[in-house]
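What follows is calculated from the coordinates using simple rules that are stated; it is not laboratory data. Being a predicted model, the structure only gives us computed values, none of them experimental. Cβ atoms are built from the backbone, for glycine too; each structure is taken alone.
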Structure P
Amino acid sequence: MLAAEIDLQAWCEPASERFPKPVVRNGFRYATDGRAMVCLPAPGEPDTESPAFVKVPDCRCVFEPAAKRTFEPWPADWESWETMEIEGEKEECPECHGKTHVCDCCLGFKQIECGECEQEYDCPDCEGKGYLGEKCAKCGNKGTIEKPGRAFRLAEGIWVDEKYLRRLVDLPNLQWSAAVNKPVFFRFDGGEAAVMPVIGKED
């Protein structure tokens, strides 16, 4: 895979006010979901015009510490490293297909409070059930289930979510540098990335 083939949108958080999609600033294109960021050169391209984006500082500051780091090639045997289970991403429930979900009116509490007398009564929207749709034991009436995730132990005290590593490992000439409680920096032909480690078990 070449840097130009990276799916930058996969690195973004669509619900984010600042980075719902990749942005260009000062000759670089950035994509981030708040936990990881990828950066590709974008020479000559104009800055992204967005009222929210102007409030974001120049993202180059994220990568400045990497200039003082020592990098080494990404090892081919990384999949044999120690792993631990972490919270994964949510996906549509395979039983109710998302048609059952927590009631937006009572937020699942089943009752709401009268604004005048402060008495509680059954939510009229869900009829006191706390959810809308048919009862679903698979998702607990939330409409989504959480997929189990994994983190790999890159070094003592440093665990990184597998989903980010999978996006990086096929990039040309991938190199990495890690430090405890700091972003893990990656370099590859045509770009760079920074990934925050997850809180892991004690080493």
Structure Q
Amino acid sequence: MNFIKKSSPLLGSNCYIVYDNSEALVIDPCIRSSAVTDELKNLKCTLKYIIYTHAHIDHILYGEELRKETGINTYGHYDDKDLYEDEYKNGSLLFGMHIHFKVPDTFLADNDCITVGNLKLKVIHTPGHTPGCICFYTEGYMFTGDTLFFESIGRTDLGAGDSSLISSSIKNIIYKYPKDTVILPGHGISTTIKYEMENNPYVY
């Protein structure tokens, strides 16, 4: 799998540009759209999807800007629908901003499949950090948004979180995938399922 990771100054959120055979998708557009389109030009790739793992400002801040620049639809899970327009639940109020984001153009559901080139990514609904948190799995890799990090998990005190749900999502969904799967999180460095099963202090 080919991808480029870029981090945002806002809480160090990770944006991933995933590409294959001249097609690309963006997971969590938390950086300026020009930074994304410049990379796409260098890669000579056409953008197919703009995807939100969840509806928090530090992951979706530049999604609408990128949508307007490229004409490509945004995608997210339906269960986060109410968060986008709520300045408290989407986190913008925490930064002194009052932003009412647009709801995604298209809703994704558990077990949906997204394709770029010959690469297929499976949508995995992992509620807890937010009701509509989603991860994406392709052989050997999983993009986990703010559900699972290196030795940590997503916080659940932002207005729509649920600590028991996020624990269940990690133990009963993510940890069922192959142990050598590389975790590509919404913040910080990569890890593996095996490492987190053995070392994550929040989920045993």
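Given a value of 1.00 for FRET efficiency 1/(1 + (r/R0)^6) of positions 78 and 150 (r between Cβ atoms, R0 = 30 Å, to 0.05), point me to the structure among P, Q it was derived from. Value 1.00 for FRET efficiency 1/(1 + (r/R0)^6) of positions 78 and 150 (r between Cβ atoms, R0 = 30 Å, to 0.05) corresponds to P out of P, Q. A value of -0.78, -0.92 for log10 I(q)/I(0) by the Debye sum over Cα atoms at q = 0.12, 0.14 Å⁻¹, calculated from one of P, Q, originates in structure P. Computing mean count of other Cβ atoms within 10 Å over residues 70-77 across structures P, Q gives 10.4 for structure P.
For Cα Rg over 2.2 N^0.38 Å, for residues 6-109 alone, the highest value in the series P, Q is held by structure P.
Please state which of the structures P, Q yields -5500 when helix-only ellipticity at 222 nm (-39500 (n - 2.57) for each DSSP H run of 4 or more, over all residues; to 500) is computed from it.
Working: P: -1000; Q: -5500.
Checking each candidate, the match is Q.
Looking at structures P, Q, which one was distance in nm of label points 7 Å out along Cα→Cβ at positions 38 and 126 calculated from, given that it came out as 3.7? Comparing all candidates, it corresponds to P.
If you line up P, Q by relative contact order in percent (Cα under 8 Å, 6 or more apart), the top spot, with the largest value, goes to P. One of P, Q was used to compute FRET efficiency 1/(1 + (r/R0)^6) of positions 94 and 182 (r between Cβ atoms, R0 = 25 Å, to 0.05), and the answer was 0.25. Which one was it? Answer by label: Q.
Figure out for me which of the structures P, Q the number 2.6 belongs to, where distance in nm of label points 7 Å out along Cα→Cβ at positions 22 and 158 was derived from the coordinates.
Numbers: P: 2.6; Q: 3.8.
Of the options listed, only P reproduces it.
For which of the structures P, Q does the calculation of FRET efficiency 1/(1 + (r/R0)^6) of positions 142 and 190 (r between Cβ atoms, R0 = 35 Å, to 0.05) return 1.00? Computing FRET efficiency 1/(1 + (r/R0)^6) of positions 142 and 190 (r between Cβ atoms, R0 = 35 Å, to 0.05) on every structure in P, Q gives 1.00 only for Q.
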